[in-house]
Structure formats: C-alpha cells, structure tokens
Structure P
Amino acid sequence: MSYSLAFSKAILVVLFVADKVKQGMYEFVPTKIISEALNIAGPTAVKILQSLNRAGIIETREGARGGVRLARKMEDITVLDIFNAIEQERPLFRTDLNINVTGQKPTRSQKAILDVLKNAEIEMKNRLSAVSLADLIDTINR
C-alpha cells in the first residue's frame, strides 16, 4: 500500500498558492488557475482543496474575486499538516498478516515486523513535521 498521489499534489497546490499570494499576483488564487497551472483535473483539485480547507490549511472565498489562500502563516504549516489533511490517518503499511501458523516464534516474528513498520512510519512523520511550508519556499527560492 502507498499513500495517494493527492498528497504530493496537495504539497504542490499549497506551495503554488503561497507563492502566488506572496508575489501579490492574487489575494485568493482561483481554483481554475491552480488546476490548469499544475495540470490537476478539476474534480481532483476540488477534492484536494476541500481536504486542505477542512484541515484549516487554506481558506476559500466564493465569487468573481474568489479562490483560495493560506489560512495560516507559512511557518505554521508543516508537510505533516498537509499529509494529515490528505491521508487522514491512513497507514502506509498494511499489517493484517493473518498467518496460519501459531506459536512463540510466529508471534515474535509478527511483532518484530509490525514494530519495524510502525517505527518507520513514525520516523517519516517526524521528518514531515520538521519541514514547514516556509522551509520549502526558501529552498525553492535559492
């Protein structure tokens, strides 16, 4: 199992919105501009934006001058925030091993496997929480 492509696209969306607003090009970036510029199908873009909005990462405005912008400062949004908005606690690794053998060794084997996978996911999330949107923008603008 792997995380969805929507997670990577959501990072792009948030970076794009932050950059366009920071440049003063828009107060709210229109959804159509986001969809076309990033080559994301309209319905997919809407789903991503809805998830980001529910998580409080972006805010939306309706109407002719509507669109989306960040709801918080770039320094206060981490890649983990975006991840959680899109993946909604879905685990990276499937761990329903359902083996037929029983006993101490199979039980210890399953526990060892689950511990390794759980720790890998924890480390990944720790890394994502250490990178803010501001950090990514700084890297891009070097």
Structure Q
Amino acid sequence: MAEYNGNDVFLTMNGVDVEARWRSFEMNLNVGDEDVSAGAGIEWEKHASKLKNIQGTITLIYNTTQAATDFAALWTENQEIAVVYGPENNTATKPKHDQDFLITSISGPTTGHDKPAVMVEFSVISRGVPRSNIYAGDTF
C-alpha cells in the first residue's frame, strides 16, 4: 500500500505553482452508463460505458501576501484552468495528471472565530481529454 509524503505534491493551476498553499486535491473519475440489454426473457441488465468526466476539489490555504497575485493568475474570464497534478511530486516515472478544467464554484476565503486556517476551495469538472491521464497510468 502506498504511503505518500503529504508534503511532496506537485500542483499547478494555469501554470501557477500552488504547492506552498496546497491543502488538498481530490479527483474522482466518473463514467456514465447505459442499459444496452436486448431481447426477451432476460433477467439481468447489461450496461456499457458512456461519457467520462473527472470532478475535483482543490483546496488552497489563503496567503495574505500572495492572495491577489494568486487570484489574478488563476482567474480566467471563461473559468477554465489548466491543472497539472502529481501526488508524488513531478519526478520522472511518478504518476501525472494534466487536464483542462472548468471551475464550477469557488468557496471562500473562509474565516472563523476560532481562527482556523483561511481556505479557498475550487470545485472543478474536466473539459475534454486529459493531456496526461493518471487513471491510465501516465507519468512525468
């Protein structure tokens, strides 16, 4: 079982290195399905895959000295960003995902009376085919 160094991630958003402010990145591959059962007298459905997408959540720790620069660099008018992600850094042969995503929501910056870390959370969904697909075994 793999045990990753939690501080050794590689993550860029629109070419901006956000590793120092990275809190978490969660990706989920979704595959649509379609019932393709045919014929009379069958008892079980038969399913085939349809379209795929990846949904994700990128959580960054808000940095007061870097926030304006980060937001300006990450913001695009059409809310599309290029994400390059490596859960084990960007060392040769390590897993890599590189894909364009649509930002579907931005939460934060969040604050609280108990002074937790201030966070900004991006919900994203894939746009098209990945340039490198971690689920297909692609590496740096």
Structure R
Amino acid sequence: MPIPPFSLSRKAISEIKRRLKGSGIDNPYVLLGESTDDLTLSLSDGFLEAVASGTDQKEMRAPARAEYERMRPTLKFCLALLIYDFYEKRPDDLIDIAGIRFATPPSTRGFLSGYQLDYSARRFVLRKDDQIFQDLRSIPRDDAAT
C-alpha cells in the first residue's frame, strides 16, 4: 500500500466528512486543489468577447494565458477540497487517508510528504513543522519539486 502524501488533522477529517456527507454523492473521492477567493474577477472585455464568441479551445489558450498573467498579481489563492463522483470521473490513483479516499495524481506524489492538512478559521491549510501554508504555490520549491 502506498505511503500517504500527507496526513490529516482531526479538524480536517471532520470537515471533509461533513462536506462529503453534504455532497449527496454515493461514491465520492476528494482531490486537494486551489481556488481563489476573489469573486470579483475583472476580466478584460477582449477576453470576455472571445469566450462569448465560442472561440475554439485551442485558440483560447494564448488569450487565457495572457489574461491570467494580467490578473496574477492580484489573485489570492487558497486550498480547496474538490469532491468528485467515482462513477462519473474515475481518477488514475486513489489512496485512503484516515478513511477518506483521495485522488493523488503522479504530479503530487511525494510533493506533500511530511505535511498535515488542517482546517482552521473556515479554511484548509497545510502545516509542516511550525510553518503554515494557505496554498500550494507558497510551499518552498525544494519541497515542491516533483
């Protein structure tokens, strides 16, 4: 059995189980990801027009990347717990951590080893030693090497 990439605090376990129960999904699994709190994103008119026009997905990559680069300095990311239905979107790799099924893609294996997922002040955070990380981007690069 693979070694879990991270551990869970009691508060994190409780919150994840609460969310899983509230999801209404019969066969759920979770994925640790990121989100932004900024619900007032200010997308440029040009980008919105491209999206609304139905531009091909391949053609949207460059404008989307440019839009992200424009907005990146103002975005504040946080950890997010994404819940999926196993029967609708099957993950490549599932691992059990404290009785909770997590999808752990190869890109994250080992990435979070030694970290603990905690839930504090209505947010998920990662703890390692005396450090607290509110998003995956803030983890030191030598830890984040994959």
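For the reader, a short list of remarks on this structure follows.
- Identity of the structure behind -8500 (criterion: helix-only ellipticity at 222 nm (-39500 (n - 2.57) for each DSSP H run of 4 or more, over all residues; to 500), calculated), options P, Q, R: R
- Ranked by distance in nm of label points 7 Å out along Cα→Cβ at positions 16 and 112, structures P, Q, R are topped by P, which has the highest value.
Values quoted throughout were computed directly from the atomic coordinates according to the rules given, and no laboratory measurement underlies them. The structure presented is a predicted model; accordingly, all values stated were derived computationally and were not measured. Cβ atoms are built from the backbone, for glycine too; each structure is taken alone.
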